[in-house]
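Quick heads-up: structures coming right below.
Taken together, the values in this text are just the output of simple stated rules run on the coordinates, not laboratory data. Remember, predicted model here, so these are calculated numbers, not experimental data. Cβ atoms are built from the backbone, for glycine too; each structure is taken alone.
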Structure P
Amino acid sequence: MFPVVVVHGGSDMVPKERSENSKLGVCSAARAGYAILRAGGSSMDAVVEAVSQLENNPYFNAGCGSVLNIRGEVEMDAIVMDGKTLGSGAVSAVRNIANPIQLARLVMDKTSHVCLTAKGANQFARSMGVAEVPPESLITEYARMRWTKNLAPGTDTGESQMGKMGTVGAVAVDSEGNVACATSTGGLVNKMEGRVGDTSCIGSGGYADNQVGAVSTTGHGEAIMKVTLARLILFHMEQGQSVEAASDLGLAYMESRVGGLGGVVTVDPQGHWAARFSSSQMAWAAAQKDTLHYGLLTGEEFTQSIDDRL
């Protein structure tokens, strides 16, 4: 078994002018997570670090790159899950927090609850000494442009999601065979205030169990929740399917049953991994055995030494 971390930057049509930064971002996040694994760190530390990097990158729909709700505000969801204990922490509809994924971990580590939402999550953050940031620091010009454009009468709600850059997430296996997942998002463009998607829901936005594996999902949250995509993929793995086959089966079922497209990163405790998607694109990167793998388009996979820069 070789430790591995796999990250995704969202399953979405990435605008051509943003695709290079998207690939660079997932590769940088995978390197950061892998550095922890290579030093003997835990899978949980690795996924939280990888997702924190993506939350800090304005090219992704999480943290400082989050899309805006109908009121022009940022509301974010995040989840972590530890495959060793099935411990989990999640937050939903949080504001003014730079790294919701770190707050989700605090929910797991410091409370007896699994999910805190909105005002209560922000109150908990303050009690833990988590610094609040100005709301405008989480809003990019790109997000504001998407919000304004999608307010126009007659906007196609499906097309309005294109270019939002998608949920981010990571899965990992450490040197002790423990798996973990982490997922974070700003949600849907121009969503209703208070809307919560799949990301913060166990079994939908992510799941981790040392007896099977770990999954982090991305795509249309309502579709993912209807089929509990992360847990569905692990069910197929329990039936003997490989990480790739199980991922494809779960995504195919979601598309055929509810018309949803998306993507996943998946690992098993033996260190096998997959990055699969039914959407047209998904920025992803994986690091294992000192090798970086990455891609954006269907069937695309580039490799290089983990220590070489793109």
Structure Q
Amino acid sequence: MSNSTWSQQILQLLRRMNNFYLPGSRRSECLRFEVNGAQVGWVPPHVASVLTRYPKVFCPPRRGALSLCPSWDSNETRSAAVDSVLRTERQEGSLTCLKGWRDEKYSVMPKFFDPPLMWMERAATSLFGVKRYGVHVNGYTIGNSGEVSMWLARRSLTKQTYPGLLDNVAAGGIAAGVSIKNTLVKECQEEACIPATLAEKACPVANVSSGNAQLSTEMKSSQRRVTPTWTRRGCSQKVSLSSIWNFLWTSSLEQVKELLATDDFKPNCAMVVLDFLIRHSFIDPDTEPCYQEFVAGLHQTL
């Protein structure tokens, strides 16, 4: 693949991941989703028409916003009221994304460190356009002569989303009430058999976000290195370790770079790897004409 073709493929990836903010999107048709006077998401018209069937929970749309009724005045009561609506709609089957119900709670708040205004079932967050946060781990090794190889994983063919595509070593969403570090340790253990004693050494290194969200850390030991990150309309975190896991496979960074421009990579994970290549100077601003666009596309203001 020529350099110019590769660059254009990467730009297409970033545009696709940030299409909500691009000209021609249907953003203007969406209603702001507000809780206690604060905007926490965006609701498309077809979802708003379903939610307004529940006037005891949602106020009629007003001034471009859909909000919860003010009678729900705490995290607990808001969460319970919305959860009851979602469970009813899950049974009705009109909102297809609820078929992927996880029984996993995500916090809803304007910014990551704001006190949560409520929690919401993970499968429903896309209906409300709320920010979702997660941790992604990119693993890499440095050979004796300094060459860098990256660990890649391939998703199970039975996964609900992006089955069979290339993935980071470990990744997962940050559930309500769970810290970044605890999420990292849990995902490393569950998805890559990385022991907690190693995963706990990770420290933050970068943040990636998109209009469809991520955060990064890196850590080193005498034997291992791996890198995590997080994302959806949301944000990402990265981490690094180093070791050889029998069930993963490695590729040179040139091979990884080529794979990023194909449909074989889970899109948000491809963004995490792209950020790694930029931060570690494997993509050079003197030779990559789209360098600035790459950086901007990885750090969309939400």
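So the values come out like this:
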read-out: Structure (P, Q) behind the derived value 13.5 of mean count of other Cβ atoms within 10 Å over residues 56-63; value: Q
read-out: Read-out mean projected area of the Cα convex hull in nm², for residues 32-103 alone, computed value 4.8, structure in P, Q; value: Q
read-out: Structure (P, Q) behind the derived value 15.1 of mean count of other Cβ atoms within 10 Å over residues 48-55; value: Q
read-out: Test item: mean count of other Cβ atoms within 10 Å over residues 88-95 calculated as 25.2, pick one of P, Q; value: P
read-out: Comparison of P, Q - label where volume of the Cα convex hull per residue in Å³ is highest; value: Q
